[in-house]
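Quick note: the coordinates plus some simple rules give every number you see, no bench work behind them. Owing to the predicted nature of the structure, the values given are computational and were not obtained by experimental measurement. Cβ atoms are built from the backbone, for glycine too; each structure is taken alone.
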Structure I
Amino acid sequence: MNVIFTCGGTGGHINPAISVAKLLKERIPESRILFIGAEDGMENKLVPREGFDLETLKISNFQRKLTPAAAWHNFTTACHMAGSMAKARAIIRDFRPDVIVGTGGYASYPALHMGAKLGVPTAVHESNAVPGLTTRMVAKDVDAVLVSFADSRDHYPHPEKVTVTGTPVRSEFLYGDRTQARRAMGLVDEPLIVSAWGSLGAREMNKKIARFMVLEAADGRFHHVHATGSYGWRWMPDYVREQGLDLAAHPNLDMREYIFDMPNLLAAADLIICRAGAATISEVCASGTPCIMIPSPNVTDNHQEKNARVLEAHGAAVVIRENECDGDSLYEAAKALLNDPQRLKEMRLAARRLAVVDAAEQILAVIRRLGA
């Protein structure tokens, strides 16, 4: 079986495709797999590292501003798109895929659109609760639409095409051992809070967490691991000191640039405070971690809040808008949850009910059906 995976931009688009591609290679070793992404996307690092071939297209996004600069940017984008369509057609004709699967990002549009036009079976996977622009543009033409949540079905013009598959996550998130993870961290009874805003970090939210940590230091009951992100790491340690907090004197407050062992931390955690990107949503559900979600206000179509509201509606998350909280109110919200063991238990169960543990298997089943 020849399969093209097309994706780009963020790990939330790329990692699910890699998970399915690895499973496909495991189940059908003779399969040929090709990725198509953007010239300057994260896929250029992630895909080759996993041993898959990658072709790239010149891709840029459209801007919605009505300024001369935005108009010129959009004209350039249109020119890039015309060239990308031609290159996608050539790649498809040369590779001769049995199926093309897109998992999001602007980079996935040319191959999905051209594949459908050429009569190749196509599928698009949307990990967000509501369809992004690329998914909306191809949903009518592809043969199958794969979504993470049953609640998402109503957002598509042809519900009969929609299959709920979930979003693939690393197995470590699904099968973490809480007792072992807490023992490894030296935790006994103290609640563990984890917080992170993504690989770059969000300046305003990091400032709020700084105040949160000052309050924690005075309280002394909680263990807290916070990831500042690469930008936050440049200034946040100094900022916290300026707020009168000496982290060296409080070993229960652990500030890091990144969290590399997130599956183990979530297995041990009593609460995570985080954004509501699709990848984060999937990891929180897979690990069954109670969460306070503060959606990023700086994303297209406010999709992070829509993601978070799905979890909230099922009792798996508390959702707070960024402009409606500060360090003090966020700390009070966290304390209220951590002082309510029954609610934490209910949130864990609700999150796990939303998780699809065999998402990669389900997506592979669709690929095999389309390619038969």
Structure II
Amino acid sequence: MSHNTFGHLFRVTTFGESHGPAIGCVVDGCPPGLELAEEDFAADLARRATGRSRHTSQRREDDAVEILSGVFRGRSTGTPIALLIRNTDARSRDYNELEQVFRPGHADFTYQAKYGLRDHRGGGRSSARETTMRVAAGVIARKYLSQHFDIRVRGHLSRLGEQEPAAFDWAAVESNPFFWPDAAMVPALENYMDRLRKSGDSVGAIVRVVAQGVPAGWGAPVYGKLDAELAAALIGINAAKGVEIGAGMASAADLGSRHRDPLGPDGFASNHAGGILGGISSGQDITCQVAFKPTSSLRLPVASIDHAGNPAQVVVKGRHDPCVGIRAVPVVEAMVALVLMDHWLRHRAQCGAGQTPP
């Protein structure tokens, strides 16, 4: 299987399956000298992990990172950093009945069509378990960007089904299981998700991410646009179905006289562009939103076919998220950080480290 590597100068290759012995990644291009230890990965992996609350899948993985290479005496050496996480709580028997049938809404049918065989255990390579390694690689990028540029990348849920925050406070985001910026709404969300889970159904969500402190000048015109590569990185996350940069789709209903961002000696008066102009960062906050579809693995029966093309009915057992968008927040953050890290190295290669805007 090709296309398992992401990035140009800061390159991440992931490997492994949901129910295999381990998952892992190789991060190539990390500059030398970055302090890095296995415990650095714990916080973000815990934020992404299943079993964090009753509102996510109850699969409980240790998600303990092993650094196999690229770090010596606590610092990156400039050589490839290999990370490994062993799977410790896979229940493959839950998928025995799915070996000969396709789950609607999943990649079962398309993987079979492309490769002629598939790992039916939890989706194999198409499982969201793979995003664990994106978050792990993102830890490296985020640490470098924070130390060298004071860049901060953080996300939150901006929609859960039909619910939207009535107020906004970054301090509330990490204090509840929904990454929700309105603490007063959390009890209602708890009740909503409890009812949804008991019904056997699922719901979609939107994740908003903000990158603060990105200098002006990162990105490239035409075929290396920062917003284009952010969009590609974000739509490539499992279950992502839509990406917006800045005002996004709402731009279509706006007027140019109101939508353009006036510029003065003190900076921009607004940020409809989402911090990117002509594919290059403007120095403003970079803002993106990602829409995630409802989970397709449900205990509610659905029509499908088997490998021979015969009609079949599918009921998915096992442990699944009633809303995959909740745990996607740290994944979205990681992908934004990885794109920014890659673009910093590309900017430095062409323009030098000292290039500054006028």
Comparing I, II on relative contact order in percent (Cα under 8 Å, 6 or more apart), the highest sits with II
Computing distance in nm of label points 7 Å out along Cα→Cβ at positions 108 and 244 for each of I, II, the value 4.9 comes from structure I
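Of the structures labelled I, II, which one yields 0.4 when distance in nm of label points 7 Å out along Cα→Cβ at positions 4 and 100 is computed from its coordinates?
So the calculation was done on I.
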Out of I, II, which structure matches 3.2 when distance in nm of label points 7 Å out along Cα→Cβ at positions 20 and 228 is calculated? II
With semi-axes √(5λ) of the Cα gyration tensor in Å, for residues 132-211 alone coming out at 28, 16, 10, pick the structure among I, II it was computed from. II
Between structures I, II, where is distance in nm of label points 7 Å out along Cα→Cβ at positions 84 and 300 highest? II
At a computed 0.90 (FRET efficiency 1/(1 + (r/R0)^6) of positions 172 and 276 (r between Cβ atoms, R0 = 30 Å, to 0.05)), which of I, II: I
Compute distance in nm of label points 7 Å out along Cα→Cβ at positions 196 and 292 for each of I, II and report the one that scores greatest. I
Candidates I, II; helix-only ellipticity at 222 nm (-39500 (n - 2.57) for each DSSP H run of 4 or more, over all residues; to 500) computed = -14500; producing structure is I
